[in-house]
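Participant: Below: a set of structures, written as C-alpha cells.
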Structure 1
Amino acid sequence: MFTELRTNLRKPLLERSGSKAKAALALEIGVSPQKLEAILQDRWRHITRDSLERVADYLGLGVVEVFQFVRSHFWEGIEAKGCTFLRGLNEGPGNSRSEFRIRIWDETAINTVRSFLHDAFGELDTPYADQMKTEEDVMRRAKTETCIVVGSPKSNEVTEIILSRFFEAEPFQSKEDNRRKIPFGFCWGDQSTVTQRSSLTCSELAYGQARGKAGIVTAGGHVAADFRSAAEFPAWETTAGRDCGIVFVANQPFGTGMPVKLIALAGFSGVGTVAAAKALVRDFRDLEPLPSEKCVYGIVEARYSKRRHPKDGRTYKEYYWRFREGGREPIEFKSKENPPD
C-alpha cells in the first residue's frame, strides 16, 4: 500500500476567513498568496516550516491536526485486476505480421514498470497485447482494461491511436488543424513516412516555436533532444546526451464507465521512453488526475552517455521533469537558463 501526505488546512482556513479575499488572508497570516493557494489546494511539494507554523498558529492547530497520511489511489485498479501492456499492432499501418518486433528500449521501459508492480503487489496479471490488428481492437481494450502503452509513435502505432483519439484528433493524419488538437508534438530530426503522416508530429506552428530543433513541444516550451543522422550516429560520442518523453495518465478514458486507467509512456526515442517509465514509478503520486481533470500529462528530459557503437551505445543516466499539466503539483516550463532541479 502506498500513502500520500495531505494537509487538513483548507476547511479551517475557509471557515476562519469567511468572505475575506485570499490576498488579504495571506497578508494577515504572513505568507505569500502563492503559498496560501498551494496550501488551500493541497498542491505543494516544498512549503517552508515558517509558512506552516504561521498557518497553524493562525488556526490554533497542532501538528496532528495539520497533517494526515492517506492511501494513494493511483494503483488501486492495477492492484486489484492487473493491467495490459499495449506494445503495438500485429498488423498495423507500418507493420506486418512477419515484421512485428519490440524495440529494446521499449522492452526496458516495460520491464521497469512490471518490476515495480510485481515488487509492490506480488504476482499481478500483466499480460502483453500484441495480437491486435485494428484500431477497434485498441479502443475496446482501452475502454475495458487498465492499459499501459509503451513506445514512441515511431515504434508503436498504439501510441499514435490512443493519444490522437483521446484529444479528438484523427490518427495518422497530417493536416495542420488535426495536429493542433493535440497539446504536444514531436519535432523529429528526420523525415520518414511515419513522421510525415503522424498526427503527433509537431504542427508547422510548433516547429517554428522549436526553431526546427528536435524534441517535444507543448504550449510555452520546447524540450530538446539530441539527434544525429543514421550515418553520423554510430561514431557520435557524448557524456551529456539529451532525450525526452511524454508521460500521460487518464482515468476512465473515452467516456467509459469502467473503473480503468490509461497510461502512455512515449519517448522521442527509446531513452526518453525509459525516462518516462522511471518517472511514472517514482512520481505516480503527482500523476493522479484530480476529479475535475480529464488527464495529466508531462514531459521529462532524459540524460544519457553515448559511446561509439555500430548500433546504439547509449547508457541511460537520469531524468528531470520539465513540464506537467494537471495532478496535485503542475510544473510550468522552466527556462533554458535555469537547469532542472
Structure 2
Amino acid sequence: MAPLPPIVVTLGDPKGIGADITLAGWCSREAHALHPFAVCGDPDVLRDRARALGLDVPVATITRIEDAARLFADVLPVVQSPTTAPGRTLSRDGGIVAAIEAAAAAALSGAALALVTNPIAKKSLRAIPLDYPGHTAFLGQLAARHGGKGATRPVMMLVAAELKVVPATVHIPLAAVPRTLTRALISETGRITARALVEDFAIPSPRIAVAGLNPHAGEGGLIGAEEADIIAPAIADLAGEGLAVTGPHSADSLFHEDARRGYDAVIAMYHDQALIPLKTLAFDRGVNVTLGLPFVRTSPDHGTAFALAGTGGARPDSFIAALQLAAKLGARRAAARATASQ
C-alpha cells in the first residue's frame, strides 16, 4: 500500500489554546511517534505563540498538504488559508471557518488521512451568519456540500481507554431534551454507533448500552414516560435488526468499572449525561470523534481555555490522543478501501 498521507489539523480559535497544544504536539512528535500533520490556519499565530511560550519551533508555510510528510521531522508545516494570506484583511471570525472548510476539503479529497480540529468557541463565530450550531454539524454540511460518499447524520462519540459514549442530543438546553428525543433519533444514533464500532474500532459484534432519560430509568413510569414511550421501542427496533443493544439503563449505575465490562459503548440521552463520566474517568485523555462522516475527524475533548493561551499551562494530552486516534482510524479506513478495490 502507498504511504499514508498526512493528517490535517485546524488551528481553532486564534485566541485559544489550539496553537499552544499544536506546538507542544509537534515538539513531542518523536516521543509519541506521531503521524505527520499539517496545520491549516495562520502561521503568524503559531510563530507568535511559540515566541510567547519560549519554544523553538520552525514554522514553514506550504501550498500542498502532501508536502507535509517529508518536512514534518524538521518543521511544523502550515497550509495558509486564503483569508489569512499576507496582504488580505483578516475575516471577522479570524479565519476559523475558512480553515475548517479547507481542511475538510483535504480530508474529503484524500489529500489528508484524517482531520483533527482544535477547539473553537461559538461566541467567536457570532460575527458572521451561521446556520449550524458547531463543528460537528458544520462538518456534516461540508460533507454533504462536497458530495462525500457515505455522508450521513454526524454523531458525536467521546472516546477514552475506559469508555466510549455517544450523546443522542448534544448542544441544546436541558429543557429541550425530552421533546427532541424520538424513537427514530435514538434508533439512527444506534445504527451509526454500531457501524462505527465495527468499521472504525474493529469490534466485530459490538454491545451497546442505552441510558434512560429520567432517574432510575423512569422506574416503570413513576418518574417519567420517555423510557417506555420512546427509548425502549427504539432499543427494540435495533435489537430486531440483530444488534446487541440493552436498556434503558439507569444512568447512575451505568458507568462504574463492573458495569463498563458489559458493553463497548453507551448511548446517553443528553450532553452532560455522556460527558460527565467520560471527563471524570479521563479528563486529559478524552477524544471527540465524529461518526457518520465520509472522513475521519477527531478533536481534543476540551474547549478553547482562553485564560491559559500563551501561559504554558495548557496540557496537550487530549490533542496528542486525538492525533493518535485519527492516525489509527485513518489507517484502518485506508486499508479497508485498498482491500475493497482489489
Structure 3
Amino acid sequence: MALAAQRRIAPLALTMGEPAGIGLEITLAAWRDRLQRSVPPFVFYADPEAVRARARLIGLKVPIEVVDRAERAAEVFVDRLPVRPVRLEAETRPGEPDPANAGAVIAAIEGAVAAVAKGEAAALVTNPIAKSVLQAGGFEHRGHTEFLEHLAERHQAGRRIHAVMMLVADQLRVVPLTVHMPLADVPKAITRGLILDTVRVTWEALRRDLGLPLPRIAVTGLNPHAGEAGTLGREEEEVIAPAIEELRSEGLSITGPHSADTLFHAAARAGYDAAVAMYHDQALIPFKTLAFETGVNVTLGLPFVRTSPDHGTAFDIAGEGRASPESLIAALKLAEALAVSRAKGRRRDGR
C-alpha cells in the first residue's frame, strides 16, 4: 500500500519525541526496514546531529538529508532519511533526559502539526514523550492527547475539539474515558456529558476512518461487577447507564455497563468493535497484555489523523539498539491507511 499511497497522499510527519528515549533509534530502524516492511514515506522532525549520533551509537548506517519542507520527504525517502531540523539545546545522552530539551520536543510536535494542518503532510505520527521531563521544562498539559487537542483548536480557530484516545490492535480497540489523572479523581470526572461526547466521537471515527458502517460499542462500569446493582457503587445506576440509554435512543449499537473483568477475553471481544473503559488502566492493562509490541495509539476527534506507538520512552534500554520498531511501523502504516480513508471520504463528499 505504501508505494501507491506515495502517489495519492503527502508524506507523514513523525516527531522525535523524548530524544533521550528510544524514539530516535526506532525511527532509524523503521527507515532501515522501509522496503521490506512497506513503510510509508515520512519526514522526521528532529535534531539531525542527535539522529546521526544515535545511528553511530547503535551501529546503523542511515544516510540523512535535511529538508526545508515536509513535501520533500517523498523525493528522498527511498535513499535517505528526510529530517526537518529541530535543534536541541543540550547534548542528548540515552537514558538521561534533560528538561533543557523540552522546548525542542514541543517545537517538533508543533511543527509537525502545522505541516499536517497546512496539507504539507498527510498525517501526524508521534514518538513517545516523557511528560514529567516536559513539565519540568514548563509544559502545561497532562499529556500528548491534551496538547494535540490544544494545537488542533489553535489551527481551527473557534472550533471546540474533544480529543479521544483509542488503542488499536488486531485483537482489541479500546478507549479510556478518563486518561491522565489520579485514580482518586476519576469518579467525579465521569459525567453523562463526557460519556456522550466520547462515545459519539468513537462511533463516528469507527464509521469514517475504520470503515465500519454499524459500529458496536461496549461500555464498562466503574466499580467491581459494574456496581452489583448499586451495592458496590452508584455510578453505573446514576451516570453510566442513563448515558448509554440516551445513546441507544440516537440509534447507536451500544451495550453496558459491563463488568470490566469479563469484557476482554476472546469470546467477549467478538461481540463489539470497540470498548469504552472508565479509566486509563482499566483500558490499557488488557490492551498491553494482548498487544504490547504491536498496539497503536490513535487520537480520535482531531481534524487530522494522529497515531503513535503504544509504548513509552524506555529509558532503560535507550542507546542499546535493541528497541523494537514494531509498534512505530504499525503506527506509520495505520496513519497512512487512515489518511487515505479520510481523503476518499472528502472526495465522496465533494470537499
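Taken together, the values in this text are just the output of simple stated rules run on the coordinates, not laboratory data. Computed from a predicted model, the values in this text were never measured in an experiment. Cβ atoms are built from the backbone, for glycine too; each structure is taken alone.
Participant: Which of the displayed structures (1, 2, 3) returns the greatest value of distance in nm of label points 7 Å out along Cα→Cβ at positions 226 and 258 on calculation?
Facilitator: 1
Participant: Same structure, new question: Here FRET efficiency 1/(1 + (r/R0)^6) of positions 10 and 210 (r between Cβ atoms, R0 = 35 Å, to 0.05) was calculated and came to 0.60; which of the structures 1, 2, 3 was it taken from? Provide the component values of the computation, followed by the final result.
Facilitator: Numbers: 1: 0.35; 2: 0.60; 3: 0.95.
The value was obtained from structure 2.
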